[in-house]
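So, here come the structures, one by one.
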Structure P
Amino acid sequence: MRLSKKTDYALRALFTLVEHHGGDPIPIRELARRNDVPKKFLEQIMLAMKARGWVDSTAGVRGGYVLARDPERITMGEVVRHFDGMLAPIECVSVADYRRCSQESVCRFRRVLLDARNYVAGLMDRSSLADVAKRRPVSGQEVLQPGFMSGEGI
């Protein structure tokens, strides 16, 4: 699974709003600056999130964006599916974007990809923005753990 820039930027903005939940609206210019996101692109993303009911906006000098829902009630799975569609690594194990493959009846690796889909979808669907915001950022050392160093493409 690979997140699109749109999903990445949406999550960045949402987590900034989670940090300020219950506070004053954050102007789009400030959201863009804090998250290193092009303002014009972020405007489109915020409009999509407003249409979903995740954020709300206020116009004017003191205007900006706030979370419209409690961060406990928005999951990573919802956000990723909204912007990127399926969480499945390939179409033949997708629910939303299923496409039959000519090798389905004999494919051995499809089982592993189905297990990966189920694990990722379950993890994303159990991960509310509030829960994720409480965790510490990943360190470079964690990413480069010895057990995975020989895996090209990880």
Structure Q
Amino acid sequence: MSYAARDDRPTDKAARYQEVAEEIASVLDGEPNRTARMATVASMLHDAMPGYFWTGFYVVDGPDELVVGPYQGTLGCLRIKFGRGVCGAAAATRQVQIVEDVNAFPGHIACDSRSNSEIVLPVTDAEGELIAVFDVDSTEFGRFDQVDAEWLGRILQRTFAV
């Protein structure tokens, strides 16, 4: 039974993240393929977390560009230059981007006009090299906060910095 279909799931956001983090770790135990790991993280988080409209990865492709990777949701942008939009800002600065209103973000790229808030985290490998950014969009304004940043960071660290 999927996480989202269970009646016993926690209503507290941190508790929900903790539960899905444990499930992701269990499913990925022993899986070495990075694409499979990305697809699983995107799918399980998209299914588990309320308000997730678009959930996925943009993978580093060359010195200064991202290309769409595994994701759940509507059509994503195919390529994003470092420094452009929220994903490009996260890639260029290597810092988490939490945007309460994407329409107020300078240079925001509207892949889907229904998106209103966004969180993007840089994803690094065991050597600390940027391999991707993890992007989550919501139709709700102000959907993401430090709880999301902390838990998503933990999940991504545990999944890719191995």
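Coordinate-derived values only; no laboratory data. Predicted, not measured: the structure shown is a model, and the values here were computed from it. Cβ atoms are built from the backbone, for glycine too; each structure is taken alone.
Annotations for the structure displayed:
- When Cα Rg over 2.2 N^0.38 Å is calculated for each of the structures P, Q, the largest result comes from P.
- Which of P, Q leads on volume of the Cα convex hull per residue in Å³, for residues 55-110 alone, largest value: P
- Looking across P, Q, the calculation of helix-only ellipticity at 222 nm (-39500 (n - 2.57) for each DSSP H run of 4 or more, over all residues; to 500) that yields -14000 traces back to P.
- Structures P, Q, by mean count of other Cβ atoms within 10 Å over residues 39-46: label with the highest value: Q
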